[in-house]
1. Of the structures labelled P, Q, one was used to calculate distance in nm of label points 7 Å out along Cα→Cβ at positions 95 and 295, giving 1.8. Name it.
2. Quick check: -17000 is what I get for helix-only ellipticity at 222 nm (-39500 (n - 2.57) for each DSSP H run of 4 or more, over all residues; to 500), calculated from one of P, Q. Which structure matches?
3. For mean count of other Cβ atoms within 10 Å over residues 199-206, which of the structures P, Q scores highest?
4. Quick one: distance in nm of label points 7 Å out along Cα→Cβ at positions 271 and 287 came out at 1.7 when computed from one of P, Q, so which one is it?
Structure P
Amino acid sequence: MKRKQLAPHIHADQPAAERYLYVLVALLPAFLGSVFYFGVRILILAVISMFCFFMSDYLISEKLYPELPFHVDYSSLVSGLLLVLMIPASTSFWAVIMAALFGSVLVKQAFGGAGTNVFNPAFAARAFLEFACPLQMTAKELPFKSLWNFSSLITGKPCKEALATQIPAARWLDILSGRMVGMAGVTSIVLLFFGLLILMERKLVRYEASIAFFATIVVGYVPFYWDHLSFYQFFAWLSLGGIMLVGIFALNDCTTTPMDPRGRILFGFGTGVLTLVLYRFGSSNYAMVFPILMMNMTTPIFDRYLRPRVFSKTSWFREVKE
């Protein structure tokens, strides 16, 4: 007997576990690039993060929902790896543990587990670190300078040799490859694009939200940054700001984005506008994660009013009166 998949994958051609497994594979190029630039610490943090996400999902599911068998869909591993890609390489392991437990327990399992969470667990966990460990999230570390220094796993601070007091000017090759001062795995445009190709090959991309988001970013960049327009600055902004990661992975999360294509277009447009506003007038530390979380709150509204009409009903939620 074929096991029925959890929402929102009930009507998907592939099982949920297979879909999340391919998303995990799509994240590997950016992850391997971060290990290459910042050392084995990224691998250690990724193992800790994925283990905490998975075990907390498993234990809480067994405790709160004993009547349902635990559904291994690899969503916890995807969330754990995404979290590590969005933090500086010098982040401590205990901060990652706290964030993973927050994302798993309070963001996902408290709402019923995978498929029922309102917010993206990885982005919510990253937002938690902005408030719980703000100094660690603003640490700037130079690539290749601290490949075998593991002290930051405890202290949460980069060593003096790797600390970037001034961010050096990046070349075009650095911008495209991700060899830049910033978060561990969001700076490489090329490696994230490889991940997009993997998702496209497996037909895991719902284009409406991503196209609306990137179109808003490209068109909105001109009026928002009219005082210093530059192709170089634009691509450097795409690399350092994590915009590629948001557009490729966060906007293709089936659970936290609208089901209807019209809703996904509005979702992508709203995310793009909030990203531009926060980067230009707010804090750049918040501009990667908070637009997604704010738009996640609108997903139930979009799903309520922008849903295809059900056959024999005047609308999807109201029965025809006889």
Structure Q
Amino acid sequence: MAGGRQALVIGATGGVGGEVASALLRHGWTVRGLARDPARARRSGPAGIDWVEGDAMREDDVRRAAASADLIFHGANPPGYRNWRGLAIPMLRHAIAAAEAVGARLVYPANVYVYGPDAGPVVAEDAPQHPRTRKGRIRVEMEAMLHAASVRGLRTLIVRAGDFYGPRAPSSWVSAILLRGGKDLRRVVTPERPGVGHAWAYLPDLAETVASLADRDADLAREERLHFGGHYLEGRGMAEAVQRALGGAVPIRPFRWLPVYLGAPFVTFLREVIEMRYLWQVPLRLDNGKLAALLGEEPRTALDEAVLVSRRAQQTRAS
């Protein structure tokens, strides 16, 4: 147990933040959540969180919510891919300022957007970061902000993972494309390609990893970077898992990119999807050896169970 330690989760109403908050609570932490509407967050967010009114875009709000915190988890993301730099950079800046003010460890969930094809098929924590996309470059800038803060003395932890999915991940590839938001499926549509591997991160497993690392803060370096392996699947591995969850009766079809390109001039989200297409064209596997050495093993739910839980959550939300 964590002995009464306190955590602030920024983004606790979201997918990864909600799972991390729940995992920290299970590990005995007292968890505070920052929300613009605490009453609404109390109804929809994980049970057991002490909700504090505030906005991640206001530094004073974040500092006030962080009072007495031993750990701050920064899980806030701009909604709908809009104004990413104008929102993501200041929110992280405020989290850094709050963590420095109270001496907390700042935990940041990173992704593979920072890597280009030159990172190699198996990617360690020190791999070169040469992103091809606008959002990838912003992510590199954000990680540089964390590095600069660690040089000043802040304790930071970056946990990098592949594509998120799970019961609280409504906008992921699995939930939005392969599971179609819980709707009845006549086919499974996938962007996966034969011969190309893809990294997937089941959010409850990722959250359990974060909570386990938080419990072992003394074993971490001041500036720590770790890769979460998750489910690395070759070819159509995720689509086949979805197919099994549906009883095996539906066919698998390739994702149609042409409508995405046709709609991209008018829809910001579709432009972002096109930018990230290369991640379906080259294998990129996160090397989790360092993480496994720290924890003994990485938390890992069986793939079929994880997909089935995700499917049932989608159906519940859709009903």
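1. Q
2. This value belongs to structure P.
3. By mean count of other Cβ atoms within 10 Å over residues 199-206, the leading structure of P, Q is Q.
4. Derived from P, not from the others.
FYI, it's all coordinate maths here, none of it is from the lab. From a predicted model like this one, the values you see are computed outputs, not experimental measurements. Cβ atoms are built from the backbone, for glycine too; each structure is taken alone.
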